[in-house]
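Next up: some structures, all given as structure tokens.
Rule-based calculations on the coordinates, nothing more; no lab input. Just so it is clear, the structure is predicted and the values come from calculations on it, not from any experiment. Cβ atoms are built from the backbone, for glycine too; each structure is taken alone.
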Structure 1
Amino acid sequence: MALKYRIRRPVGPLKTTVELPSSKSVSNRALMMASLIGDLSLVKNLSDGDDTRVMHQLLRDKPHTMDCGAGGTTLRFLLAWAAVQEGEEHVITGIPRLMERPHDDLVQALCTLGADITRVPEGFRVRGKRMKGGHVHFDSPISSQYLSAILLISPRLENGLDLRWTGTRLSEPFVGMTLKMLSHFGIFPRLEMDGVRVNPGAYQPVEYVVPPDWSSAAFWFEQVALDAGAEVFLPGLDSETLQGDREAIRLWAPWVHAEFETNGLRLSHRKDPDPWPSDPVVLKHVPDLFQPLAFTLAGRSASATLSGLDNLVVKETDRLKAVSEVLTTLGCTTSYKGGTFSMAGAITNTTPLPFDPNIDHRMALSIAPLALVLPEVTIHDPGVVDKSYPRYWNDLRKAGYSVTES
């Protein structure tokens, strides 16, 4: 029988300190640059999530077939990495769902810059070579990872990179993260109208310490919002961060007071919450916050319209559909079209069937806190959280939750 976890809330208000995992997004970018330097040991405090573990192993061992599992960032970054490995051939692949997700615009852009990439039954065959580089243009790409992948190899391009980005700019802070990390390693992009220019050069071998993950912090913002009297301290989070998901402070402000202290961020439940805005709230820069925010809104019986979610249909699962199904099961009313999601009503079904995250780590991570407003929550395949936050269930136990096999 498949493993299930049954989760019940702490006896009293949530009071805990949580050592968040290191940022997966920062880890994967730093590993790419360290690999191109030739010294993976430059990166300290790596994420312990499966995505980063797999990427580190593949960059270390450089096998002919590089199986990325379910990691979209891993596959897209490795497509670019393999393209500049002169004289080497690699096959980049992953689970069926990953291979169904969109990658063709990235492959086409890499080929425009001189890459040799062919679609084969197993995945993508990449024959590394010295790439000429030059001009490439993306118009409303479905994933900002396409841009980051190319930017990470840009110093290796003979003619550098002239990258243009027009139309809808989803997840823009992740591209900003990549640009700032390039500067840390000695490559200084030049921002231009609708794009960026990167001259050819060489990365500098300097250490990089990966900070705690703001995306994972969102699941604790959710919990503090749902639990009267809750207080959670998150060591290591600071206001000077490259991570766009710092936006959680603003998005959860109606219910959560967030205060930076010397060694981290303290979250406290607001006794007198503010109303949620009646106008649509745009999440196009921070789509990873959609799931914990939607379940927070449901737990607070708030109506909301969330927009800018165009790329969530092509994640590990169709996240708009998945969230809609869960909320409908709980008694809420939902609708979605394009990148806009609307929800209304309160949770009325307090004994839902077990939830299946359908290989999506963020579904499991954001559904579990509903144990604060339901008698209990049961989740299939709890190991799915290993993708980004392997210690999550232990952190819940330390916080006083009952987390048991069912």
Structure 2
Amino acid sequence: MSRILLAWELGTGFGHLGPFLGLVPRLLERGHELHVAAREIAGAAQALGDLPVKLHQAPLCLNTYGGLQEPPLNYSEILMRYGYLEPPMLGAMLRAWRSLIRSADADLLIADHAPTALLAARSLGIARAVIGSPFNVPPPVAPTPNMRPWAAVPTERLADSDKRVLTAINSQLPAAERLEAVHGIFAGVAAFFSGTPELDPYGARDAGDYLGLQALSTGTAVPQWPAGEGAPVFAYLHADYPHVEHALQALAASGARVLVHVLGGNNALAQRHGSARLHFAPGLLDFQRVVKDCALCVCHGNVGTTLGMLQGGRPVLVLPKHLEHFLLGRALERLGAGRVVNPDDPAPDIAAALAAMLGDSAYSRSARALATQSVGTMTDRAIARIEVLAAQGAGSAT
């Protein structure tokens, strides 16, 4: 039996829990002791349910930093917003992560967007792995690459950002442990990427590092679709999406039978837009049943939701909130399995994108073509690799 710590530090939403949830039951069945250090413990507790997993609050940077250039253009410029320009803060986070790792007596750390946890485990000699979206793991090049390839970005800016972050990191590490480049955070780290090489925003890496298209397992409520004619469409939206009202109007006028879950929504939103053809789900639904029943998904490009839909052969219309969502939507467009609206458009034509997808069966054919990954086999391989890593970690600790 090994002790494994699953760590989530940066980013929001259930998508960061999805990769963990795909592995946790299997690892528990095999007798491993599991700990989860989560950025959002309420959501983690709900998702984990009664599973015998020890839950911890992840150490976080709660400071906000002004004067930074917008938008962030590479991985270092993301880290700048989470304490990586303030050496005392970074040192405190490293100290807290080391304490947590020691208290869990972890043989292996598996990180989903948790760079500080990776650095802390590195200094302790703990075996490390990353899981989740490949967007969160830049390739081993310096400077870390521009995440907006359609924009002309001076190399000097990327290099300067890397230099500033690297200086802060190395100021908190002993001389023998200092990094030569920002991507050194991930040196010697095993990878378990969500999705497939075709969906990696940095380009395909080792094919064995991808987990394939995995379905979410959150929620138990039975989906109740509107009656009548029209394709069943599932929409998973956030109430703070700037165009949420516009999106709901487009869905209501689409001619489809729409089932909507709005995270953070309220009764007023449902009263304004609910109708015989558009129903609001009161809570988290049985996601696998939703996938089976629907013909199309409309969401923000959340990794867990998007990959789960693709695994079931369902195309996705992406209404991005963040850069990661937009890049995933662009990949879907290239593959013919979805569309994405421009997040910089002040009045995106969601109705036209929705009508185009509902009126063209080619999107469904492309999505079904993607849904050929042998997820069970990939998961089995991932479990086997994790157990080898954990055993190595336990051996190095003795």
Structure 3
Amino acid sequence: MNLTTELRPGIDQVGYVDYNVRDFHSYDTRLGATYNAYLIRDEKVALIDTVKAPFAAQLKRNVASLVDLEKVDYLVCLHAELDHAGALAAMVEACPNATVVCGAKCKDALEGFFDVSNWKFQIVAPNESLSLGKRSLTFVPVPMVHWPESTVAYMPEEKILFSNDAFGQHLATSERFVDECDVAKVFEEAKSYYANIVAPYGRQVLNVLKAASGLDIELIAPAHGLMWRDRFGELMEAYAAWASGTYAPKVLVIYDTMWQSTELMAEEIYAGAVEQSQKIAKENPGAPRLDVQLMHCRKTTLTRLAAEALDAGAIAFGSPTLNAHLMPSVASVLAYFQGLKFREKTSVAFGSFGWGVGGPEAIQKALADLKYPALTEAPIKAKQRPDAEALAKCREAGANLANAAWERYLGDKK
């Protein structure tokens, strides 16, 4: 089965659409993924990137359906991560006349994954161009978006940006262009992709956007997901907001529970935030509604939690005490957020305990480590079942979180 998509005459997407992958190093790929590779047939023939190693045979068939493998001149590697370069060794073997084209840092990374002693390399310098005949590729390093060797390639003759991991999504469909699909769904997946993979490198992303703004672009071809041939302004605006940490009017209440005591507290915080959001809406007719979400850790994926937390202005974390510590599910979310380095959020720690303490206190410490300013000096706690006083504190905290989230949102609008 050969499946290719033409971008321009002589330029085709020849990668693999993976409908069945559900875990991408902890990223929940509920909608599958794609590993995009691009074949350019000019006076010289170049393949930009490959696919994951298990799909090397499909890639070879796709390329061979368009050109004799012996006529491939260049295997261009923009990123050494194995979802991009996993099949590179197989393609080097299948294309005996091909030279691997990459940056010096990329070559170093490839040497860590493969025996490259018999590979032919052409090392390109930053902003160097490679002529393919009537077309050319200019290589622009984008370090830490999201590996040190990451690079994008621009084809000025066709106004195509081969954007590597930037502007991608994990989304498997039979359509190959954004405008052929539900655009809102694509943006949702693009945001999730950004939050879970690219978020720690916002400053570097802003540098990429600045560079891209100077290019004449008619098509963006990312390494994952659908290709963009319109909505560039909307896409760049969204990326700029995500990269700069712009707040949406949003409160998250994230928790786990054993015997529903912490859940009762979470529900009361949620109720307080919803009530306050309704008051804010009445006072600000026509303004966006404050979004309040109640999220059970073990019933919500890390991927969705991160996507929602990316632009939230306020957040509450709750856990009962388990073995003088917090629940593992809550700990994993806090550890995940530590690595993603989201912009600060006003926070509240809460939870229940029995004969020993530790869960809510561990959350308070973790939130301090995240540099999320706390609304309360100490966590809101309840022994066994929360009583009326504890629930009242929770409801008040919810209202205060709503106010804090709204103020953060307004602050970004000034």
Structure with the greatest value (metric FRET efficiency 1/(1 + (r/R0)^6) of positions 16 and 352 (r between Cβ atoms, R0 = 30 Å, to 0.05), set 1, 2, 3): 1
Which of 1, 2, 3 leads on relative contact order in percent (Cα under 8 Å, 6 or more apart), largest value: 1
